[in-house]
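Listed below are the structures to be examined.
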Structure 1
Amino acid sequence: MPILTAKQLTNVSKNLLKAAGASDEEAETVTNLLVKANLAGVDSHGVLPNLTSYIQGIRKGVIKPGAKTEIIQEGSATALIDGNWGFGQVTCSRAMQIAIKKAQETGVGAVGIFNCNHIGRLADYSLMAAEKNMIGFIVVNSDPCVAPYGGRKAVLSTNPLCYAVPTGSGNPIVVDFATSMVAEGKIRAALYKGEKVPAGWIVDAEGRPTTNPADLYEPPLPPVQNKLAGALLPAGGHKGYGLALIIEILAGALTGTGCGEEVVSGLTNGVFIIVLRIDKFVPPGEFTTRVQKLVKNVRNSPKAVGSDKILIPGEPEFAEQERRSTAGIKIPESSWEDLAKTCEEYGLNAEELLRT
């Protein structure tokens with residue numbers, strides 16, 4: 001299994017995206033966010049397997065390099081954005097900046113996006129708000145891959161949500177999770193690594209529990225296609241199912257992207273963002289004092305048997321980012337071979353790119 005530095009992975013990704021038609025800005029934005037996901041240990045949203053999927057999307061005309069982001073409707077605190085099927089990371093980064101600006105001016109910024117491709121890891125967008133000492137919240141829907149509670153057919157998206165909260169000192173609190181048991185990308189990542197998945201994550205085409213990631217897909221398996229035969233299961237049973245429904249409504253119905261089976265492309269994301277300016281509600285010092293006290297009380301509360309530490313959401317990812325920045329990023333052999341082959345198709349030598 002190759003171990004690459006963030007710089008090496010960045011160089012390969014940028015050059016391949018530009019060779020496939022992306023501008024320098026697009027390649028920079030997409031690559032930076034993919035590599036950040038890898039550094040945080042969220043490999044399902046990192047360079048692999050997503051970069052090869054994006055290249056396929058460009059070839060099929062699903063992702064349109066150079067597409068312009070348009071504001072279709074706008075109010076003092078709201079905006080609806082048409083991504084025109086450009087790179088999702090580019091569209092969502094711009095949308096978050098708009099939401100932040102509106103929150104700075106009015107206290108609240110709420111922005112929806114449609115005609116948007118896959119935006120990647122949600123945390124990096126919420127963190128853009130937290131870095132401005134504001135609360136960032138984002139939800140996303142996509143194509144169906146999750147069965148409803150009590151069902152066996154995929155009719156809902158994984159419908160992830162994320163919020164980031166500044167703490168006044170140290171890292172923000174970051175909660176980022178799918179309302180399914182896991183993101184579909186984690187099943188793909190296990191498939192590429194030749195690993196089983198835990199029981200309770202997925203069911204096969206007949207609705208039977210399985211630990212074989214291949215049972216989620218119809219042949220030919222990813223990365224050739226991601227068509228599902230089985231389904232992911234909702235997290236927390238009826239509770240995850242309820243969250244998934246409201247996210248489907250916010251990200252799908254409210255933005256005009258569509259809900260459930262209306263979303264036909266595996267790269268499509270409907271996106272809904274909210275940014276809150278803290279000092280429009282309470283004095284910032286009062287807020288951070290309460291948050292810090294809450295964190296301290298939670299961290300110092302009695303531990304369960306077998307637990308030696310209570311973590312605050314986001315801590316594992318920040319720690320992994322620090323570790324991988326030094327130790328490097330492990331890439332599955334099969335994924336690296338696919339990427340190297342794609343590079344060759346564009347006249348690039350992946351091994352040479354690692355050395356430059």
Structure 2
Amino acid sequence: MRTQSKLYFYLTIGAVLLTIIAVLALNTGVYDFGGTSPFKVLWLYIKSDPSLSLSDKYVIWDVRASRIIMAILIGSMLAVSGTSLQGLFKNPLATGEAIGLTSGATLLAAIAIILGGHFKHYLPEVVQFSLVGISAFLGALLAMMLVYRISTSAGKTNVVMMLLSGVAITSIGFSITGFLIYISKDEQLRDLTFWNMGSLAAATWTKNIVLAVVLIISYTVLLPKGKALNAMMLGERDAQHLGINVEKLKKQIVIITSLMVGTCVAFSGTIGFVGLIVPYILRLLFKSNYVFILPLSAVLGSILLLIADTFSRSIVAPSELPIGILTSLIGGPIFIAILIKFKKSL
């Protein structure tokens with residue numbers, strides 16, 4: 001009971017901090033509401049006040065609010081996926097990139113951007129509009145299926161083989177993507193480059209609904225797995241003796257993390273370091289207790305990405321710095337500082 005109370009206490013602090021950052025993010029931007037507070041504009045929009053201009057409505061609701069929610073959802077899912085994979089592999093470097101998910105998503109997105117013009121007009125209009133996102137999601141899913149197929153034998157999945165096959169698929173995927181970049185035209189190259197850098201500029205409420213559904217389904221399965229991942233730290237045999245269905249746990253984590261990473265990459269492009277740095281910070285605070293790390297990573301991931309996105313759209317205003325650059329720029333030095341400070345304990 002004491003453990004649960006501590007967890008709720010930390011989650012409450014995280015939720016309050018996230019709310020404060022979201023409020024500050026809503027108030028950040030170059031658009032002028034004519035001297036009116038953005039919060040008052042949002043309240044007038046909720047009340048459907050007829051005096052509110054269409055441009056004010058669009059900026060406060062469809063640009064700022066939707067983008068804040070997308071940053072919260074994607075940051076949370078990237079962090080939880082990284083935490084889950086690190087617990088499964090017992091490897092602090094395991095993320096969606098490590099098992100080929102990002103590479104698969106990037107490859108099919110590159111195919112859609114560079115070769116999509118040749119077959120796009122044969123597809124339904126809805127699919128044409130979301131072709132890159134759908135392709136990225138399918139790429140992550142196919143990469144996951146291939147890695148799982150290679151690493152599974154006689155109904156049992158070899159975790160080391162899964163990690164190694166992920167490295168191989170990542171190498172193949174990026175080499176083919178490199179070839180596509182080589183043959184691409186200037187406009188296609190620019191689109192692919194910006195997609196690879198990651199951005200939340202295309203946030204919409206429709207995408208947020210999809211992300212929220214994926215998040216609810218994923219967290220219903222993953223968040224209660226803290227004790228099971230703690231048992232996995234002892235080794236697979238010991239975990240089985242403690243009553244953990246190891247093979248079922250592996251399948252659930254790999255499939256759910258693929259779903260989360262694929263959806264996030266489809267909507268935002270490649271955003272690195274969130275799934276790596278968040279579990280590291282929490283592990284240093286709570287050791288390897290996944291009962292704490294798993295749910296807290298959901299909150300800390302949202303905080304980290306929302307801060308990064310707020311800076312990305314204000315640091316070089318009115319232009320926007322790709323968020324993938326900023327997360328790597330923030331995450332890299334923090335990661336090095338953590339390693340230097342805690343290298344003895346690590």
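Only the coordinates and a few stated rules stand behind these numbers; no lab work does. Treat the numbers as computed from the prediction; the structure is a model and nothing was measured. Cβ atoms are built from the backbone, for glycine too; each structure is taken alone.
Quick check: 1.04 is what I get for Rg/Rh (Cα atoms, Kirkwood Rh), for residues 51-210 alone, calculated from one of 1, 2. Which structure matches? Clearly, the read-out refers to 2.
I have -12500 for helix-only ellipticity at 222 nm (-39500 (n - 2.57) for each DSSP H run of 4 or more, over all residues; to 500), calculated from one of the structures 1, 2. Which structure is it? Computing helix-only ellipticity at 222 nm (-39500 (n - 2.57) for each DSSP H run of 4 or more, over all residues; to 500) on every structure in 1, 2 gives -12500 only for 1.
Taking 4.9 as the value of distance in nm of label points 7 Å out along Cα→Cβ at positions 243 and 315 derived from one of the structures shown (1, 2), identify that structure. Of the structures listed, the value fits 2.
Of structures 1, 2, the largest value of relative contact order in percent (Cα under 8 Å, 6 or more apart) belongs to 2.
When distance in nm of label points 7 Å out along Cα→Cβ at positions 275 and 307 is computed across structures 1, 2, the figure 3.4 traces back to 1. Set 1, 2, criterion FRET efficiency 1/(1 + (r/R0)^6) of positions 27 and 147 (r between Cβ atoms, R0 = 35 Å, to 0.05): the highest-scoring structure is 1. Quick check: 4.6 is what I get for distance in nm of label points 7 Å out along Cα→Cβ at positions 187 and 283, calculated from one of 1, 2. Which structure matches? That value comes from structure 2.
To test your reading of the models, identify which of 1, 2 gives 12.2 for mean count of other Cβ atoms within 10 Å over residues 3-10 when calculated. Considering all the candidates, the number was obtained from 2. Assuming 0.05 is FRET efficiency 1/(1 + (r/R0)^6) of positions 59 and 251 (r between Cβ atoms, R0 = 25 Å, to 0.05) as calculated from a single structure, say which of 1, 2 it is. That value comes from structure 2.
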